[in-house]
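*Asks:* The data blocks that follow each hold one structure.
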Structure P
Amino acid sequence: MFNKHNVKRYIASGCHTGLIPFIPGTLAAVVGVLIYAVIVCLFNETRHIVTVLAVVIAILMTATHDLYEFAKKEWGSHDAKEFVLDEIIGFLSTVFFIHCVAGLFNLERDGFYKFKIIIPSFVLFRLFDIIKIYPANIIDNDEGPDAVIFDDVVSAAWAAFVVIIFL
């Protein structure tokens, strides 16, 4: 049944990936991988990919802000494991940062690099998100939608940095 509550729950849980009892954050990041794959299949130029990623990330950040109180009430925590939009934002931010730098410094050696970065971006983002490298560890202790989002964005920046070094 499509009622407002169910739609909010579906979106906040990243298409229900957050409701799966094991590795919900990792599964939500896979949703980010799928979104990214669709974007790079639809757009060839880096500037278009960057623009679309920025729009999608902005929409997801807005949704996170709008759904924060709902998720807090629904799952009883300010950063509930079921509320996984931040994981999707994190992966998409990783590839966004990589594309920004690759476009800026002309690091695109071939069109296939867009797909080559998926696995290292995914693995490094999840690793850095789990271990919380500074300042993500400090941000993670705060409450509110910005804290929920930006500890993942910081982890994304660290992951992108490492991937870019080897690009």
Structure Q
Amino acid sequence: MFEPMAAASRAIQSARAGTPLYFEDGPVGDLERDALAEGLPLWLEAKAGHLYLAANASWPGLYKLGCTRKSVAERMRGLSGAGVATPWVAAHSWAVHDAHGLEALAHRACEHWRVEKEKELFHAGADILIETVDEVVRADRERLKAALTWYLPTGFDMRDASVHGKSPANAGL
């Protein structure tokens, strides 16, 4: 009756909106809760990936904030092969539970530094961009934890943002 991935998507949207989950009493509510419990681990696995902050020596002071479901190194190789004079370098990356969703949230949080509407380039210091994305990832994890604790799979990392990669000071930028 309830599709597990759809139940998980609805629950994630509700959590991000700050709307409490509501289930009917009785068998229908039980079916919906079961679908969520089944679907949430599937949803998290399907959406997991990385956010990255990339720099290119050809554009000093500009950073690309993007996401990938592949490895960050593989994404940097793909960006660098796109006819640019110098390679893209990952200045920082985050392992995240919803790569595309968190990329959209991070872009909104960094909007005032965006170089051009609809582009993923931002003009700000790497430290402030990293701090802003850290907060986006941390806040989203906390929202999900608060709303979905009973349905999250064992081992789901609810710590602050999982941060990987080089700091701007040693990224070779």
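Throughout, read-outs are computed from the coordinates displayed, never taken from laboratory work. All of these numbers come straight from a predicted model, not from anything done at the bench. Cβ atoms are built from the backbone, for glycine too; each structure is taken alone.
*Asks:* From which structure (P, Q) was helix-only ellipticity at 222 nm (-39500 (n - 2.57) for each DSSP H run of 4 or more, over all residues; to 500) calculated, if the value obtained is -24000?
*Replies:* This value belongs to structure P.
*Asks:* If volume of the Cα convex hull per residue in Å³ is calculated from each of P, Q, which structure is the one that comes out at 121?
*Replies:* The read-out comes from structure Q.
*Asks:* To continue, here is another question. Assuming 1.7 is distance in nm of label points 7 Å out along Cα→Cβ at positions 53 and 149 as calculated from a single structure, say which of P, Q it is.
*Replies:* Values: P: 1.7; Q: 3.1.
The read-out comes from structure P.
*Asks:* Suppose FRET efficiency 1/(1 + (r/R0)^6) of positions 29 and 117 (r between Cβ atoms, R0 = 41 Å, to 0.05) works out to 1.00; of P, Q, which structure was it derived from?
*Replies:* It traces back to P.
*Asks:* Thinking of P, Q, which structure, once distance in nm of label points 7 Å out along Cα→Cβ at positions 13 and 61 is computed, gives back 4.1?
*Replies:* Checking each candidate, the match is Q.
*Asks:* Figure out for me which of the structures P, Q the number 15.2 belongs to, where mean count of other Cβ atoms within 10 Å over residues 5-12 was derived from the coordinates.
*Replies:* Values: P: 15.2; Q: 19.0.
For mean count of other Cβ atoms within 10 Å over residues 5-12, the value 15.2 is produced by structure P.
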